[in-house]
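Alright, structures below, take your time with them.
Any read-out appearing in this document is the output of simple, stated calculations on the displayed coordinates, not a laboratory observation. None of these values were measured; they are calculated from a predicted model. Cβ atoms are built from the backbone, for glycine too; each structure is taken alone.
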Structure P
Amino acid sequence: MVDELRARGHQIEVLTSDYHVTGRQEIQEPHVSRKLRIHGMYGRPWLPIQQLYGLEKYNQSVFRKALDSFQPDLIHLSNMGGISKSLLHTAEASGIPVVYDLSDHWIARSIRADVWLQWWNFPPSAAAKIARNFLQALGIRKLIERKIPTASWEDIQFRRIYFCSAYMRDHTASKGWPVSHAGVIHCGIDTGAFATKSDYQRFEKLLWVGRISDDKDPFTAVRALAIAHERGLTHLTLDIYGGGTPEDIVRVDAEIQKQGLAEHIRRCTVPASEMRSLYAKYDALLFTSNWGEPFALTPLEASASGLPLISSLDGGQAELVRDGENSLAATAAHPASYADAIARLAANPTLREKIATAAQQEARHRCDISVITGQVEDYFKASLKA
């Protein structure tokens, strides 16, 4: 989206964290500054309040310097997981219009867990409360406030905010956050970057893509294939693409062995960019997420490739899936329902082509990155006038 907006003539400076994946080459771009420090996520430890002061002070300094040097017309706040939530107060106090972009649970789950803001407003222990009151009585809190906001998250207004799905908006509002007024702009992908499936006569190769974990639930896909085999569809295979913790990988391998499917299921890993050419080589995608998915990209990528989709109605997926029209719906964590959908597709090449073609057209017309960027751009422009 940043590239799309830059191509439309907008000047954009991205301030993000210094986190990187070991062994992965870091992309160097002049408009991207990787200086913010993460706390309590992605392998970074939770710090005690004394050490956290230094991290908060540093992140505030980096953010303020970025605002001073770039002088933006608008501040766009996206995924703040692991990043100092005190920056939200600084952004809102800057006098610059702020737009919040929510494609995950960082408001619903993360702000109240922010150690810095929690310590100052809702001390986690009696000792912390005594220390907080002592610093307030001495006027030290006011001195700290000059560089690091300590106000409660309840003071954050979220005046201009959009979510990746109505589900994510409503879920966040149900947790007590004032976001019911928010807009909805679905996530986008470059639909033209995917190889396209054209042959729907074959139905042999099933695909699962995602993080190997309980919430993405490859276990349901494995068990669904086992049920399909029991029903006579023994020619079907399943390829599982994705990584996970060593423990989760051992568990999924054990499930494959338990179901007697070692000869029919492969685990694979490839760079994300290579998936663009792989979807079209399969006959159906099993999307089994069960955790409250905000709005998943994997089903969208499969749709852009013309690959028939069997999906749970988990979270934001209910806004994409229409059973029998652009996909087949299944029940999350219910292997038999996936096996039923597999059987429907196996028996009906016309249905396979019908739902895949409809989904592909919708992906191109509704969720291509150029379309979504246009919606975001319009929201930004309206925010400047609000």
Structure Q
Amino acid sequence: MITREELMGRMQQLQAAVRAQGVDLFLVSAESSIYYLTGVVYVPMERPFFILVRPEGQALLLVPALEQEHLSAAPNVGDVRHYWDYPSPSGEGWPDRLREMLDGVRTLGVEPSLPQEVAVALHDLAPRTLPLVETLRLRKSPAEVQMLRRAASYADMGMAKVLAASYHGVSELELFSLGRSVQLDIVKSTAFDALTTSTLTASWPAPASAMPHGVPSPGDRLLDGPHIALSLMRVNGYAAECERTYFLAPPTAQMKEMFAVMRAARERAFALLRPGVPCATIDEAANGFLRDEGLGGYLLHRTGHGFGLGGHEGPWLAAGSSDVLEPNMLVSVEPGIYLPGVGGFRHSDTLLITGDGFEKLTRAPETLDELVILARRPLLRLKGAVMRRMMRV
């Protein structure tokens, strides 16, 4: 877990960044940023929360009245002030309290994710958008790496369950339900936090796997073609994922070729994963290779992204990225090929950048031989039929 000392250090680093930017005050408003800085779990719903960070002195918190005592547990914040519940009477809401706390501030920094409602309320201060917390989060501490390793182990567990439960004709309902068994294992073996833990196991069935952000329905069935399995685990705040392309019927020659090309693109990215390499260079190595193979029209996204408190965060392995890899960054490598009417081809792993290269934290099977599953699995078929009948899908 993250210690009090580490949380204090994070706030000190943020204050140093505020000094370097030359602003009077930096306003932290994103839920993930507040959790990163304080370690206090909360659910904002419609109620905004703010940390006001000056270059020197203690930070201040502004929270809804019903959260004041709860947020007072933050180890690196001084005064915790409150506003009346949203929407509040005139003079008692967060805009009024926030403006009182900003009295005398001439230069204000804000996060890139600042809600538009707050931005409008602060318009006259001409706030500067500064990704200070996002920059701090790029490199993980040893404690964070340990937590990400744990999340990755559960991502591997979920993937193993999906592959072991799959057969020609399996339903999404059966695969969705596997996430619950992973969650039960997390509850038994960790200091479980329900608000910062979530599990997802699923497969995108062909040909819909060509739409990577489509949403499978419980009644969808996996038949022929390339299916993309996902195991995404957030454990006590930190997230990791594993994805695999697999088959429940013999793949065609075209499918074998696309599978091989996808893996070749990944290998080109892996060859560059080490400190000092620009992330845009890695994207060009993988997606550029796929374009050279004549597949540019079948690409939909960047090569990868970072992991931490978010399932998607920096560093970005993308053409427009200015990020450069450093030790203790976490990234995915997942170049994908998406053929309409056929399906998608994508593996993804959670990877730790080390002093001289990288380490795979997820280690699911990768080869075509391992990922063509032809076993009939009669007991699973019977269990699936009963489950579908009970759930009427």
The value 17.8 for mean count of other Cβ atoms within 10 Å over residues 62-69 was derived from one model only; which of P, Q is it?
Q
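With volume of the Cα convex hull per residue in Å³, for residues 182-333 alone computed per structure, which member of P, Q shows the largest figure?
Numbers: P: 122; Q: 136.
Between P, Q, the highest calculated value is found for Q.
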Structure responsible for 0.45, with FRET efficiency 1/(1 + (r/R0)^6) of positions 14 and 310 (r between Cβ atoms, R0 = 35 Å, to 0.05) calculated and labels P, Q on offer:
P
When FRET efficiency 1/(1 + (r/R0)^6) of positions 158 and 198 (r between Cβ atoms, R0 = 30 Å, to 0.05) is calculated for each of the structures P, Q, which structure yields the highest value?
Q
Origin of the value 1.00, where FRET efficiency 1/(1 + (r/R0)^6) of positions 190 and 374 (r between Cβ atoms, R0 = 30 Å, to 0.05) was derived from one of P, Q
P
